[in-house]
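Right after this note come the structures.
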Structure P
Amino acid sequence: MHSASAPLRQSRFELPDEAATARLGACLGGAIQAEAGTIERSGLVLTLSGELGAGKTCLVRAALRRLGIEGTVRSPSFSLLELYAVSRLNFYHFDFYRFSEPEEFESLGFRDFFGPGSVCAVEWPERAGEVPLPVDLRLRLEEVESGRLAGIDAMTPLGAQCLDRINQAWQGPRGGAS
């Protein structure tokens, strides 16, 4: 997946446990909700990178909960794609871990899901190769001694607006962004 050369903004979040990961996901969901009008016009692409078990699906699940999804939120590891209707937006949760060739992105027709009115959350984006689609937010989750560390890069103006909203929500009553 294609990202601009340098991020417009960057933030790091210390996530000592799964609850903190879920809290960051809820902040992301709130940012998506707040920017829904812009997303309706242009779409939003966010990528999630990190080793197996780093919390990518946990974060997306919490974002979806914040957006009002109450039913089961499955990992798309085997299906490759799970779809959720969020108000007037379509939320597509992709997992490309099982791709054996980057060409699978094109051959499966996934490009058609990206665009106005769509939130595309992509786990394991590196497995799709260099697909020329702009990425708004690039998230990296890594295991550290104290739990997890999340880095978020805003790659577009919309990504920067979302990241500002995430930071504001995170710094609310509990603090935590650096």
Structure Q
Amino acid sequence: MDFFAHGLWAGAAGLAANHKLKRKLRFGWVVLWGVFPDAFAFCPTAVVLLWNRFFGEPVTARLLFSRAVRGALPMVVWPEKLYPLSHSLIVFAVVFALVWWLRRPVLVMLAWPLHILMDIPTHGGGVYRTPFLWPLSSFQFSGIWWSRRWFMILNYSCLVAAYLGLLLWSKRRD
């Protein structure tokens, strides 16, 4: 699923949860955790691109993925190295347990596994299928491509319906 849809779905889930929870979830934090897996995987490369664009030799996408450029930058900035870390339910469980142990549960973090669960059926074959069981298993599900026009229309139509439903629900409760 695309970056913006993840944030919007996480936000909708947070708003719905706020109707049931005593301690309210902050919308911005829920959205942030909803986009976290993709931001973690792809932002370092974007930062390198922007840095090179403004302070060094302009780098095109074709040049970025050439072997010469890839060899010149640390491997940690490449999305295919970071993607398994941020898209693993195992890694999430370890991080969540550690945060819970250090302090009270941070419920907004639950938008992270929501992101992963939405990615599993919406990522087709290729490099970015969701490695949701990494590092215990390399199993990945080859789902539909989220970038297909019909899916994008359906997804954003469902988002509009979800937010309208939440709006009507909150008006009815008032």
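Every number in this text was worked out from the coordinates using simple rules, so none of it is lab data. Keep in mind it's a predicted model, so treat the numbers as computed, not measured. Cβ atoms are built from the backbone, for glycine too; each structure is taken alone.
Annotations
- Source structure (of P, Q) for helix-only ellipticity at 222 nm (-39500 (n - 2.57) for each DSSP H run of 4 or more, over all residues; to 500), computed value -9000: P
- Read-out relative contact order in percent (Cα under 8 Å, 6 or more apart), computed value 25, structure in P, Q: Q
- Each of P, Q could give distance in nm of label points 7 Å out along Cα→Cβ at positions 23 and 95, but the derived value 2.0 comes from Q.
- Structure from which 10, 42, 39, 9, 0 was derived, P(r) over Cα pairs in 10 Å bins from 0, in percent, options P, Q: P
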